[in-house]
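Please find the structures below.
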Structure I
């Protein structure tokens with residue numbers, strides 16, 4: 001069995017596409033998975049599946065969730081191995097982190113038709129996409145004049161013409177740790 005992490009796009013964010021996380025778990029269980037775990041309310045699902053069945057599991061879970069959300073959720077997924085490798089790669093090691101810097105990873109649903117030249121910058125949102133590796137884009141966010149931070153998902157989707165979902169770097173590292181703990185417990 002392989003372990004996967006599914007990242008649901010735009011659920012339980014700012015009151016949009018609200019769904020109980022137990023319903024998300026139930027949708028994956030109904031899709032044929034017994035071992036399903038979720039991490040925080042923003043739609044991070046860890047499940048195990050034979051590699052040849054993972055895409056079908058996700059399609060069935062999407063159909064089930066469509067009825068609960070009145071809209072089919074977008075789900076971007078990666079293997080746990082891919083997530084662990086991403087965290088080990090430490091793509092932000094050359095960025096000075098601090099309270100005035102937020103780090104994000106944007107997971108693309110597919111590769112862009114053409115490769116953009118990095119960095120990609122949004123002056124109004126104070127975002128800088130510093131690099132891309134595979135189907136992941138690494139984004140640095142700094143506070144805007146009003147003190148809030150720009151969120152990179154819409155910026156990256158517009159720049160690349162691809163649907164995507166974004167996670168904070170610290171959340172992603174915690175997901176990798178949580179998923180690995182769950183995978184070890186399942187063995």
Structure II
């Protein structure tokens with residue numbers, strides 16, 4: 001279930017609540033939402049783990065702090081195209097445009113987020129980074145949980161239990177989104 005509440009200041013509070021049924025999938029790669037924002041909102045600021053990408057089971061070397069990067073430096077270019085650019089334990093993040101307008105998201109609990117200038121479908125089709133198209137939007141994911149990377153003893157090892165997301169457990173999260181035009 002999704003609930004949206006809009007106040008007089010133009011802030012939107014989003015609440016997501018998942019009550020699984022017996023047909024729920026056993027494992028989920030993430031629990032969150034995806035949206036597109038205009039391509040010119042390319043300056044990213046956040047208070048959370050950084051500055052480099054990090055995941056629930058790969059974050060101890062990423063300290064909590066205030067960080068700023070342009071989108072092109074926020075993404076991680078791997079030889080083989082794959083999910084990238086995630087940030088964990090984020091309290092808030094914002095995207096500023098070239099005109100100094102910005103979109104800010106504040107978690108009602110710590111969040112994960114990542115942003116790309118291509119889609120998940122583009123990522124699935126590409127074998128290498130140079131094959132990824134540059135879309136005229138930013139693909140933004142705002143997540144509560146992201147499944148861990150795994151591979152603790154070799155690349156065949158499963159993700160540790162505490163970093164696995166089970167689709168058969170009730171889950172909820174929320175955030176407040178606001179836009180400021182300068």
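Just so you know, all these numbers are worked out from the coordinates, no wet-lab data involved. Just so it is clear, the model here is predicted, and its values are computed rather than measured. Cβ atoms are built from the backbone, for glycine too; each structure is taken alone.
Taking relative contact order in percent (Cα under 8 Å, 6 or more apart) as the criterion, the top structure among I, II is II, with the largest value.
Work out the source of 0.75 here, i.e. which of I, II gives that when FRET efficiency 1/(1 + (r/R0)^6) of positions 6 and 62 (r between Cβ atoms, R0 = 41 Å, to 0.05) is computed. Considering all the candidates, the number was obtained from II.
Supply the structure label, taken from I, II, corresponding to distance in nm of label points 7 Å out along Cα→Cβ at positions 22 and 54 with the calculated value 2.9. The correct label is I. Hey, mean count of other Cβ atoms within 10 Å over residues 86-93 derived from one of I, II reads 21.1; which structure? Among I, II, the structure yielding 21.1 for mean count of other Cβ atoms within 10 Å over residues 86-93 is II. The greatest value of FRET efficiency 1/(1 + (r/R0)^6) of positions 118 and 166 (r between Cβ atoms, R0 = 25 Å, to 0.05) among structures I, II is that of I.
Here helix-only ellipticity at 222 nm (-39500 (n - 2.57) for each DSSP H run of 4 or more, over all residues; to 500) was derived from just one of the structures I, II, and that gives -10500; the source is I. For distance in nm of label points 7 Å out along Cα→Cβ at positions 38 and 174, the calculated result is 1.6, so let me know which of I, II that is. Answer for the origin of the read-out: I.
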